[in-house]
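A.B. asks: These are the structures, in structure tokens.
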Structure P
Amino acid sequence: MVVATSEVVVKFHGQGSGSGELTWGQQSIWDVMQYTGRTMNIGGAMPLPPGTPIEEIATLLRYIVERHQALRTRLELAEIAPDADADADAPVKEGYPRQVVSEQGEIPLQVVDVPDGHDAEAEAAALRDRYEMAAFDYASEWPVRMGVIRQAGALTHVVVQYSHLAVDGSGIEAVVRDLAHLDPATGSATAPVEGVTPLELVRIQESAAGRRQSDKSLRYWAALLRSIPAQRFNGSDDPREPRFQELFCYSPAMHLAIRSIAARTGADGSHVLLAAYAVALARVTGRSTSVAQVVVNNRFRPGFAEAVSQLSQCGICAIDVADSTFDEVVVRAWKGATDAYLHGYFSTTGHNDVLREAALERGEPIDISCFVNDRRGQTPSADPPDAPLPTPEDLSAALARTTLRWDRAQATYDGSFYLHVDAQPDTNVPGRMNPAEQERPAVYFAIWGDTHCLAPADIEACARQLEAVVVEAAFDGTAPTGLRGDHPGLDRGDDEGVADVAEVA
């Protein structure tokens, strides 16, 4: 299909400028990007109401860039210098860049004209993919890309992608909430901007109080790294290429079971999910202590709630599931997650030092490559406050609706085992807006697994067990985990509750 593209130049003039180091959260994302080669861009595409004028979208783009310093920030890249401790033939090591905030400039709004009779939604998805897959030119490009799809002279979709160095998922939500302060008639703001700016955050982190917070977090990390088992997996007898494979699950039954367990225990649903992860992984690997890095948005800290910035870092917890009931593991998951959240805010350079020192002290690498990113708290609950609790019959009927399928594959990813959990389909992933998978509230989860560490059959077993664990415990607080300290792991044939899936691509 032949499409024509053009640009509308949007001039902006915001308040505040300056330069400084990257924040701790930005440094963490920078490290992941350098390690994996992934762009980490985040955003999506959405349809526009009929008759939306292009001037309205240009005003919107101007507003968010003027309003939020993070969106008019570019990087001053550090000079590449050799690592003094590296071998002569080793790759050079690059230091962290600095960030530079500008008060004014110009940013393009891209316009993609689609011929009549062609699929405008498909072209919006293609533009989203192009924005997502192309790395930003951090030194010269502003960290937000916006485009519109136009067909027969009318706008049909808007597409936005942000650099993850500028904002995290909660930062994007803060941008959306702040649109309530946009006066559509004048394009100006009706209230002062809220939340700490990235440069203010740098000063906070460099202060004595910031260093104390970092030191406290890193002491927790160091102590945990000395105590956990060093290895997570048993190896793979079925490595694939591309190496990292994604398994997606839609489970209304998990939603109902987690609600039931949360009501019985008084725990938050995120802690029930974390407990299920710990038991599921332990059952498959045979290691009764499950370790997880959990994504900490740090928005609970004073002044951070409305910050348009990259604040997320990872906390770490270890959960022993041996010789326990599931409700006991929920309590341990709550304790582990609380510790992880409190200690998920630290200097990235200090954190890297702690990881190296722990491996040297123990004389072996310490695998902490398992992650849990429960994003359901960012989505309003689909259940009314007075909704009745599910019955066994409700749960049985919901189990029949579970779907499980292999989805994307790529050569690199952030961890060996990465569990993403949502309360709605992830609109950034093509094919996730399946009407049959939106008929009722559900848990939508995806596991990215390194097939060189964990065989595809074991990744599938983890997904099956994740659902089976909460279903077993939905109405029975004494349901055992089935793990002993020396448990050899479940046979793959023991898994129940999830429909068969297609072979890995």
Structure Q
Amino acid sequence: MDQQSFRRFGHAMVDWVADYMTAVEAMPVSARVEPGEILRALPADPPAGPEPMERIFDDFRKTILPGMTHWQHPGWFAYFPANTSPPSILAEILTAGLGAQCMSWATSPAATELEEAVLGWLGKMLGLAGGFTGVIQDTASTSTLVALLTARERATGFASGRDGMRRPLVVYASEEAHSSVEKAARIAGYGRENLRLVPTDEAYAMIPAALERAVEEDGKRGLEPCCVVGTVGTTSSTAVDPLDAIGDICRARGMWLHVDAAYAGTAALLPEMRWILRGAEKADSLVVNPHKWMLTGFDCSAYFVRDSAALVRTFDVSPEYLRTAADDRVRNYRDWGIALGRRFRALKLWFVIRSYGVEGLRAVVREHLRLAGLFRAWVEEDRRFELMAPSPFGLVVFRLNDGRGEEALDALNRKLLALINATGKVFLTHTTLRGRYAIRLSIGQATTAERHVRLAWEIISKAAADLLPHPG
């Protein structure tokens, strides 16, 4: 492609994205295709020669777009948000254009030093205590794996990376912790059998006394307690584990404490929400994902660590061809995580923070919290429904309950969710809490306004009426 064509199609595609951000509300939130439908529409063989960009772009709109689920739709109430924003998109254009591989300071000094600066900003924005140093990973799953690997190395005096695991180490997390904890325990060599899922209280938060008992029992069995993962904002209910008490246990036992605040950590932008990180000063590492609730496009996972020397020692592999004269004076982020190659992720976070300012980002989060409180009140006032968990953030978990048995209630709410999502105007997902089927409505998409939440409630209420034509 020559420069003239690149410029023409670049403008056309930016125009398309700008139009898409406006038009997406009129589209069904989730894709309306059957499994294999998109694959069947694609040629079985690659083209032998070049195809015109007009045709490629047209096929994108006709074939690919109908198979996309629209995470940027204001009716997106599923999972957690995966937001982007115009400043983030513009930064990604520049990142793609630069095409830099930012594995070390020497390969792009500005990328390294901007990452160092912007993570410093973010730590201050979240009210993190001093002593944490930040680095951008791709996802919270990777951040958790990095934490478990570093914890393993510290516990073994860095021998396990050299000799392999020679003794069993144990990881602890609540029974509501994210599935990435189990995956990390398996990949990092602890083993699934050495992951303890600690019971939770009535608010689905880890019970410190239960953690302490589990640690003591493992010690008596000759196992070595190594790492605890505390969660701020669990996936099923956004429960907040008591970090302060958990931190005391970890410090007394010499265990690594990793805090998974991937979704909910963004709420700590608000001074009135800083309570969620009470005790985080006792943590060894913490992760917050700006690509969830901070208007920064995927992927951008902010991993904060207290002992950066242990992190670097865990991951540092420096063959001669990667060494430079500046190494002893700079950060080489290739040694701060798993991947050697690194995208220039800091640029979009920098664009977002500068474009919105701290107060602008706070306003977005406060509005989402207000909308969640509004929806929660509607659920509480309607006798057909019940709340299934506290909702300190943007997630409200509820179900339809007319008094029938639990198995029948599960079936009823499955039908309710299917009716809601069939409208194409909103998209919600489900979970189970204590084995009971529940519906999740997660408010946090960048363009969601009160009218969209009201529409969601109207759809939910009508679907409930269709299933229960004579509410009690």
Structure R
Amino acid sequence: MTHILSVTDLTQALKDVLEAEFPFVWVRGQVTNLARPGSGHLYFTLSDAQASLPVVWFKKSQGRGDSGVAGQSLSQTGVQAERIDPLTGEVLEPGRNLAAELADGQEVLVAGRITVYAPRGAYQLVAELVQQSGVSDLALAFEALKRKLSAQGFFDEARKRLIPPSPARIAVITAPQGAAVRDFLRLAGERGTGAEIRIFPSLVQGDSAPVQLAAQLDAVNRQGWAEVIALIRGGGSLEDLWAFNTEGVAEAIHRSAIPVVTGVGHEPDVTIADYVADKRFSTPSAVASGLWPLRADLMQAVDALESDLERNFAAQLERRTARLAELARALSWLSPLKRLERLDEQWREARIRLAQAGGRMLEAKRERLASAVRGVARAYGPQNVGLLQAEAAAWGGRAGQALEAALAGQERRTEVLAARLAGLDPEGPLARGYSLVRVERTGRFLRRADDVSAGDLLAVRTGQGEVAAVVAPVAPVVPTGAGPVLVEGQATVRKCRRKS
């Protein structure tokens, strides 16, 4: 259900967001449209080349005292007391009043909070401090250190590492009681999918702050637990942030093996630590916003991915279904059942064609037969039938005699071939008492006496089996004739075995 806001509710919501996100900012610009009403408040516009910002500087923020003259402070004795510049700490000379000196065209630095002026529905900067823009000694020292470290490669983009998305282990180096850490923890609790955060306490302002900051950076690296180191601090003047502009802190960030992110001061505040760090965020709150996405965004991304997945799945399923139907049609065309159906249809068509052709051929044969019968009838009348029958009987008798003679001749030829085949049987001589001798060493039959040597094993095959023999060392006998050699008296039988 749509929730309809009133103008007041929406303006108040925007005011809450702006004041929460920009509780204290430094803005540089040129004064224009300066107005000095009787209330003592100052209204002007802070402008640069591309934008402008309405500013209100209330009387109570322009200086101390109750004399009604901004910038003056009277003691109980009525003597004007000395004034302290809240930005630099310097003692201002009597009679100096920046509010009174402010004029259109001046370049100033304004510190304050962003808010919404509800009657006009416009955002504006409520000034707490106003300083003429200039170059101080700290600014010169800042630029000198910046040039030195830049020459040493401390700011090179090539050495900076990527920050892991949605880190699960964060080491936060800051003052544990500061508003910056509270804002950081509050936003961290609303973002991401959960992370473990360890606070490493350190001073963030004063003479001891640089040493403590560097020591905590080294301590986190020795532990090796964290995925990211967050160096954060709330806003302040250049002097307040000076701990982050020291060489010792810069060197500790540079030698850190763990990626370092910074959120020091507010949007206009840029420190040496910001230049050396792997990633700089404008505020401590921006660090939390940069490290973890909003849970609502994550849920929306999950919903979008789920929708994409469902849509892609449906499209993929549709494509696969169409492809499956196509393959099913192709498979049905190639299936054995379809093939049998096509063959059956072809067979039925062929049978019909065959029957038709057979009918035509039978009719043609009948016509030819009838024609032949008519021709035979014309050529051979009834008077020739007896003569033809007698001639056929005579030819049949002669054919029977010739067949009997041919069969008798074939029987005699078969007997002769059988006798010759029996004479060629290699085992025929074995039945008549001869033997076949095979040399085991060569696997060949023994034909000559010099085919064996003394000690050779012989296999003597007879008609009744096989006998093993060994050649004895005796004088060889030259065989006569051809064919297998019959060894008589030349072999001494050492062992005999019978093979059936």
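A.B. asks: Computing distance in nm of label points 7 Å out along Cα→Cβ at positions 133 and 461 for each of P, Q, R, which one ends up highest?
C.D. replies: Result for distance in nm of label points 7 Å out along Cα→Cβ at positions 133 and 461 over P, Q, R: largest is R.
A.B. asks: On to the next question. When you work out distance in nm of label points 7 Å out along Cα→Cβ at positions 269 and 325 for each of the structures P, Q, R, which one comes out largest?
C.D. replies: R
No lab work stands behind these numbers, since they all come straight from the coordinates. Since this is a predicted model, take the numbers as computed values, not measurements. Cβ atoms are built from the backbone, for glycine too; each structure is taken alone.
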